[in-house]
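For reference, the structures are reproduced in the following blocks.
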Structure P
Amino acid sequence: MALHRSRERRTGRVISAAAICSALVASGCAGTDPASPDLGTTVEEAYAYAFPLYELARHRWNALETPGSRTATTLNAFAHSRSLPGPDDTWANGPSEDVLYSTAWLDLAQGPVHLDTPDTGDRFYVLTLIDFYSNTFFYAGERTTGTQAQKYFVVGPDWQGQAPADATLVRASTNDVYVNLRIQTDGPADQAATNAVQDGFRFTPAQPAPRPGPKRIRPVEGDPKSYVDVVNQMMALDPPPAEEAGLVDRFREVGICGSGCGWDGLPAAAKAAWTTEFPSLGRYFERLEKAGRATGWTDYSSPGNLLGTTEQKDHDLRAFALATGGGTLGMSREEANYWITFTDAAGAPLRGTQNYVLRLPPGGIPSNAFWSITLYEVRDNGQFPTPNPIDRYVISSQTRGLVTNPDGTIDIAVQATEPAQQTANWLPSPSNGKNFILFARSYVPGPEVLAGKFTMPPVSPR
């Protein structure tokens, strides 16, 4: 198996976050600081601002407080996905068929931790450390640090001291940290080798925890009281940047400010505003689908996007990305770029009853690591791999026997029945005629992607 060895870094041009939001979501993002906003508007803005605190607290609860869950683990210990998902795996919406995921949770208020990464050789990986505002403050892997064995010393924002001489100091921007690790895998035959690489990544506390951390509030879905109280606990444990103090002070009137705020202390008018607005908040996937049906391929991370960095200040776009692009969580556009489409070239929904062709340019999607096209059938509870006779859910730059046209372009046959020719290029669609979506990924995107010069080609009916 030949996995990419490139170590290049590239940057793209910058445009405003407002312009990105407008292009990405036809339904629009929340405005910025309108004059004399009413309570409903303030609730909407506070919800978007605080959404990462709630969403990461929810994932943390599922991992650390829910025995038997798919991501169950303990502090400072990885939970690994050990195999690529099939049609019966519904643990994640739109799961990747290119990489195996591993996740972990840190509480640096209990002290620093050592992080050891193994030598992965030619195998691509990216490890991200993400604060509780969903900002990535550290990357390790092929693009940023190389794939050789490394040692790091991860500390909280207020920690004082010296890192061990043989380790690189990494200072987190919040005490609570979510860790996401992606390791490239080449299908079932490569599973055992990939699992061995996963086991080489380790966290070790630098000192015994002095005492258990505070008991966390359990998130309750659909409950505005739970939302407010969870967010305030997390904001107290993980204070926002100092420059956002004025913004947080404005959200105080609707009960979002940290240790000084809570549901029970809210006036009746603020509680009523939350109760009225809450059912309509957070419908981010509906917005994504609406935009996708209107525009064809939707670029998750167009030029100028600051997601996956510590500089993202468009809080509505940040919340939208976290809710709809869990797969991209923590990834800057220099690390990976994703596209999604619900429709064909004519704007009709993609269906298993129709044959399609997706013609990629020579070399496929521009990438310095690898690219892929994954198909998910649409079910009531999300988008998942579709059953098919060859158990194929993805076509990628690693697909064996992929056939190119004389001009170097690559035709991917997207259909329910096996084509007469070029079966290596066949991406099976639902045999029961269900709707489906296509998800394109480019890891360490090429300069055309970063500069905004690359456009995903249309999915054409045959």
Structure Q
Amino acid sequence: MQLKGIQRILGILLMLFSLTMLPPLLVSWYYQDGALLAFLNGLALLFLLGLSAWAPVRDFKRELRLRDGFLIVVMFWTVLGLSGAVPLLLSDLHIGLTDAVFESISGLTTTGATVIVGLDDLPRSILYYRQQLQWLGGMGIIVLAVAVLPMLGIGGMQMYRAETPGPMKDNKLTPRITETAKALWYIYLGLTVACALAYWAAGMSLFDAIGHSYSTVAIGGFSTHDASMGHFNSSLIEMIAVLFMLISGVNFSLHFLAWRHRSLRGYLQDAEFRFYIGVLATVTLVVTLVLYWQNIYLDWETAFLKAIFQAVSIGTTTGFTTAEYHVWPGFIAILLLFTSFIGGCANSTGGGIKVIRILLLIKQGMREIIKLIHPSIQIPIRLGGRIISPKVIESVWGFFALYVGTFTLMYLALALTGLDLMTSFSAVAASINNLGPGLAQVGTNYAGINDTAKWILCFAMILGRLEIFTLLVILTPAFWRQ
């Protein structure tokens, strides 16, 4: 374990993260909202902490191993979550350490669960900062940083592999990891700009358009208003959000290939994309029918608009809302929450188990049923015409087992803190899936739950963001053996 190398990288990344205080600092100066010192002091404090970590080991330069990459990713997300809370603590929000860390981790992991109420009255710079946290976390701080770190003499491949431990982890868009990161960055930035312009043209203020584009493309869900997207009361804005949430929940490799080949054929040929669209379309149809038949909405158009927005937002784990879905009939609320378990596609900004894993689990289940009928038959699992390696299937089952196990433990832990069962279940689901809004007591925000539950959910958010393996691997004794 190269601890000096890890310390050097964390110092550099912490100094880089401190510079992200500059945009909200400028927003505070422009609007004169009284939060300028919070960001100025936060910038100085975090930069000095990073400098003090980097300076003693600045000359230590060795190639990282995969094990070092795992530790860096987990440590940095933890340190970053704590660091992101600094300006919130220094501001006039009057929130404690637990709430500040919860809000910061929720933003960086693109979960979108909030403990802050009265958003409409907050300083503009604080609102912008929350949105920016989600944007930075959307593609993963580490994945974005690998485009810069090689210039500083730091290898990036180990961190990239640690950040994306899913079944698609070895698929690179370009031969070099730096070029891969840049390609993803350009796509991410382009979608953000396009989304902001679309929101602005549809009637949002420029400030709201930029802020909501950050959280839309990041599949985050933070809003600058308490009523979320419902604040704007605009069908056009809602449909723009639906479009960009759908796009952002798609495998970014497909976006890259579509741009490079100037063709949409790759989307239609991709089994994961077809399943992704099929699930969201089916959920939208079912929710529309139930909303109309149970007279929640009296016309088909309103029922459809409410259904498609909530289905796409929750299904992609964004977490925007235009209606209080948690007070809809229980069938709809549970259906939507269960849809978030599927989540977005692999290599997207979405959360959840991921569509590719669900698809492979279904195919594996169907194969086992057929083998019960024909025990001697050999049936390879295919996806998009390619045979899937048994190692990949084993990895998916391993992920699913760990997901269920950790989910159950955190569910029981939350119930032990005194929360009711529905609140406990939905809070863990919304956190580990990086969704945000849950049901019962956490339907609108998380301000009313106890501090112990919030720390458990912080762990769940990071666990979900790093797709379980990356975080749990460093908790095993074997990881620390030489």
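Here the criterion is distance in nm of label points 7 Å out along Cα→Cβ at positions 358 and 446, and among P, Q the highest value is seen for Q.
In this comparison of P, Q, the computed figure -6500 for helix-only ellipticity at 222 nm (-39500 (n - 2.57) for each DSSP H run of 4 or more, over all residues; to 500) is attributed to P.
Taken together, the values in this text are just the output of simple stated rules run on the coordinates, not laboratory data. Please read all numbers here as calculations on a predicted model, not as lab measurements. Cβ atoms are built from the backbone, for glycine too; each structure is taken alone.
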